[in-house]
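Read-outs throughout are calculated quantities, based only on the coordinates presented, and are distinct from any laboratory measurement. Here the structure is a predicted model, which means the values were calculated and not measured. Cβ atoms are built from the backbone, for glycine too; each structure is taken alone.
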Structure 1
Amino acid sequence: MKHFSLMAGMVVVLLAAGCDKDTATEPNNFPYIPGSPSPPHGATGQPTDVDLSWSGGDPDGDPVTYDLYLGTKSSPPLLTFGLVQTSYNPGILNNDTKYYWKIISMDDRGAETPGPVWSFRTGSGGEEGNVVEIESVYVNSGPQVEVKVFFENNTELGGLTVPLQYSSTDVVCDSVSFVGSRIEYLGMKGSNMDLTNRLVMVYGVVLTESYIPIGSGLLCKLHFTIPHPVNTVVEIVSSFYPPSNRLEFVDSSAGSVTPQFVAGKIVINTQ
């Protein structure tokens, strides 16, 4: 009888060991793709203190953490990481601004699942879907800096004028480039400059070409010289450009549309 009990005990131990081994070698599934964004993708009129939320989880029931990316570019930067909840308040956002965001899920065994890039817009600005946005750049040193200007239009355009003004003589805009721009194909495009008043007028007009199609992307690149070493922040805003030019899109029926404007800045040797 004792011999039988000993054998039975050994069988139990072996079975238990076998179960532990199966568990240890069980394949790990990736977390679920983040979904159900709130605000919904493409939402407009959102408050500047909007809460962000999403769905997540893991098919194996593993603990999951979330990294949140948020910004005004279509490839948003990391805002915060290691969230255990599926919601987050990013603080007070800018009004009348389009934001892009995404979530990356990670389980406790290192498997990652990136979600899609979503977008929403805060407040209300110019006509929805028509935007001019100035890139903000950060420069540690160097005599020159390039600033990109982007635009988005929700109707075909026959032309546009974008008057800009920079806030300081610490930089000088000495050229504008349309290489790689959405309006590079136009025969009539260019810029006017008033260095005394720090004004730059960027324009494009359809003559015999096709209308500027609906879409978003690069308008131009502003090239600035930094004459002397400085520690400063230079704001780039839209400004009335004499004698009569203003921020304006002209649609294919010659109607005037005032786009939303997102200002930018050049930050030089300043954290």
Structure 2
Amino acid sequence: MATLFSATLDLAKVLGLLFEGSADSGSTALKIVDSDLRDRAGTFTDGTLWITTGTQVNSTRLVNTHGVGELTFDTLTATLTAGDQYAVARPVMKRDQLRRAINLALQSIDPYTKDYEDATFITVADQEDYTLPTGVADVVDVWIATQAAAPFKYQMHTAWDELQSGKLRFLMNEPQLAGYRIRLGYNTRHAILTADTGAIDAGIDPIRLQWEAALWAWRSFLQSKDDRNVTGLDQEWFAEAIRQAQMAPKHRVAKRAKTLIFGRIDSNESTPRRWVT
């Protein structure tokens, strides 16, 4: 499963910022010793560190200092051991900038349908109104379980409405029995990720994402230089990044139209299922 950790690491690779190595003996929870790290001292100061194997895998840190053959950083939860692998990026783009580029790329994807199902969102006998779960809006279909335990054997409900107050209202044939799961389909954009462990939706292609994020990263970088002049090399890089993004598989995230309501087809129902580019 792709995460913000893996996405920022992939982005740093495509931007050409990385050195990858492995820890030597003498490394600790706040220092990596690596005799192969021969870049000039200070090259990676304020850069980003990824721990890619070992007990601290999937952790990132900002580099406090880069000395000859060693990096220091805020303490990890356990000591690094010889052989633990890592990657470190020069501070041309810092960790917050890499994360922002990933989130900008995710947010630029058109809205698509996600399914919500939770053991706590269940029917109440003869109840018409249900408060929608946090983060769920623009509901497109509603399903009611016909069995209280797996397999739930969901059946679509076609007489409901979404209220501006954030509630789902059954307009007729409200559930008569309590304790049955309600599953919702709703249209949304990708969540903004802040933690290394933040999961990227399974339909997002990681190769396409890294190139789309690269475009956002370099656009932000050039803007930070307060220089409107783009060199020929920059233009070539942008053109190649766009080409790479377009060659990658499309994000397999689809948008569903609203379901039948009161036996008629909603005005959007004829919208075909499509893949978001």
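For which of 1, 2 does Rg/Rh (Cα atoms, Kirkwood Rh), for residues 110-253 alone, calculated from the coordinates, equal 1.02? It traces back to 1.
One of 1, 2 was used to compute helix-only ellipticity at 222 nm (-39500 (n - 2.57) for each DSSP H run of 4 or more, over all residues; to 500), and the answer was -7000. Which one was it? This value belongs to structure 2. Please state which of the structures 1, 2 yields 4.5 when distance in nm of label points 7 Å out along Cα→Cβ at positions 94 and 150 is computed from it. Source structure: 2.
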